[in-house]
Structure P
Amino acid sequence: MRIGLTTSDAAGPAATLDAQVREIVACEEDGFESAWLNHVFGADALTVIALAGARTSRIELGTAVVPVYTQHPFALAQQAATTQAAAGGRLTLGIGLSHKPVVENMWGLSYEHPARQMREYLSVLAPLLREGRVAHAGELYRVAAGLQIPGTSPVPVLVAALAPAMLRIAAELADGTVTWMAGVKTIETHVVPRINAAAEAAGRARPRVCVGLPVAVTDDVAAARAKAAKTYQIYGQLPNYRRMLDIEGAGSPGDVALVGDEAAVERQVRALASAGVTDFSAVIFPAGGDARASVARTRALLKSLVGRV
């Protein structure tokens, strides 16, 4: 299992572009295999990756995730292919639907038929990123176009997929899934079996399963879980995540966070690998009185596990 960090969380929501790029550089220097950037209300993740591509040479650079409703699939393909050229072929594009309250209440768009939206979106996006051209005539999009971007290469696409229909779409049209707030039981019993079966039925390679979860190495487990429950409480209220927490039997996001001392967190990370996770994107959060020391302790453990899980 490959281990990376969600660097946009580490840099903080108010971080400058340069600070975000420095965090990615530090991630590569520490030996992590991937750096993942959120794309919510802050800086455009693909722009940050394009900047970081010039200052790194090895690390995979991924988005987790770019919402599809705000951009035509041709426009996103053009931006992603350009970013791929700037990053020297190290981009992985994670995309997602976002959530009904965001799409409808903030953006003023319709969230009807989200699975159909994602299937058609990928039907345009994926061929453009793999082959540089597409001819698609559907209910939502009619696109016959190509891209000509020097120095680019095919861009892997991961889909934020949790429901069975979305996991099937990710297996058939993308390269895998990227999840958030899905615990080890949910991954093992719900996500991995469904996406692998759908890929096999479609005659496609086994998909990547990239899992993001909060992590804190600490000696006070109860306090850390309470901190995670408070920090990430919104995810316990959004229906898509709530369903995954219910599968897990988790009362709150704090219950799926990886917390404990070094040995305990290592066991939890290894359990993810045993459940079929191919990529782990750790979101380090401070636990305990000394936030800086807590983050450093967690980062040191994760760094020690690269290449050993």
Structure Q
Amino acid sequence: MRHLNYNHLHYFWTVACEGSIARAAATLHLTPQTISGQLKLLEGVVGSPLFQRAGRGLVLTDTGRMVKQYADEIFTVGAELSQRVRSGQPQASPVLTVGIVNSIAKLISYRVLEPALSGPEKVRIVAREADLETLLAELALHRLDLVISDRPVPVGLGVKAYNHQLGDSVIAFFTGKRLAGRYRRNFPRCLDGAPMLLPTHTTALRRELDDWFDRVDVRPQLVAECDDSALMKVFGEAGAGVFPAPLAIAAEVERMYHASLIGQAHEVRESYIAISPERRLKHPAVLDLIDRARSQLFQ
């Protein structure tokens, strides 16, 4: 890799983003034959195929996904450099790279990170979403400054990381306004047989909810499982069923998804934890967002 050609890398990156050589050729104003030839040269340098055929398109191999991840960072930094030179600004804004566990509500993620955007010092946030194990691996490689999670670092994982409790929220149930009148009365008995939208079994919240359904002796009709909390709310807004969300963001859920709160599961709480690679936090933006989350969002 000593003689990596960045033109070749840019051709590869464009093909990966566009999904085909033909579309990449149109974007780059080159012939498909030229792009194909440059890709073969890059694969020769890397020593492994970067794409494989999938129907009429191309998908990345494992090596291709790894190379694209680095290419994303390289060309993002290049674009920043170009913009900085053109703007004449002497100093770049500090960057806070945060991993967010994909089961956490997007509104909670925003409310936790918002202080870093509105603070006196301009901070640019880079947010990445994945499962906790993937994000902890990125944290161990110092590719992330912080991870926002709904559960602590698993015992025995072998990653040097530290938990900083942000707070928790009672879980409430919502549904589209057309169905609200039907399910608001006699909660939680009204959930028995009700169409239900839930997070997937891999999440801590789903396990808590399943236990709670057993304790209150209700059997909702599961109609969809979503590992994306925003998608679950969109299903609920469309009238597909009842869905859970943190009470801490009830007002935003009702406003943004035209939903109504029908009841609260007071025994079910979702915890939120900031995970850092060091025991003693030093980053000013991280210290501020943790303090604000504890004192305002999850007071």
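Rule-based calculations on the coordinates, nothing more; no lab input. On a predicted model such as this, the values are computed, not experimentally measured, just so you know. Cβ atoms are built from the backbone, for glycine too; each structure is taken alone.
Here are some notes:
- Set P, Q, criterion Rg/Rh (Cα atoms, Kirkwood Rh), for residues 95-190 alone: the highest-scoring structure is Q.
- When Rg/Rh (Cα atoms, Kirkwood Rh), for residues 55-214 alone is calculated for each of P, Q, the greatest value falls to Q.
- Look at distance in nm of label points 7 Å out along Cα→Cβ at positions 39 and 143 for each of P, Q: the largest one is in Q.
- Volume of the Cα convex hull per residue in Å³ - highest-scoring structure of P, Q: Q
- Which of P, Q yields 3.2 [distance in nm of label points 7 Å out along Cα→Cβ at positions 151 and 287, calculated]: Q
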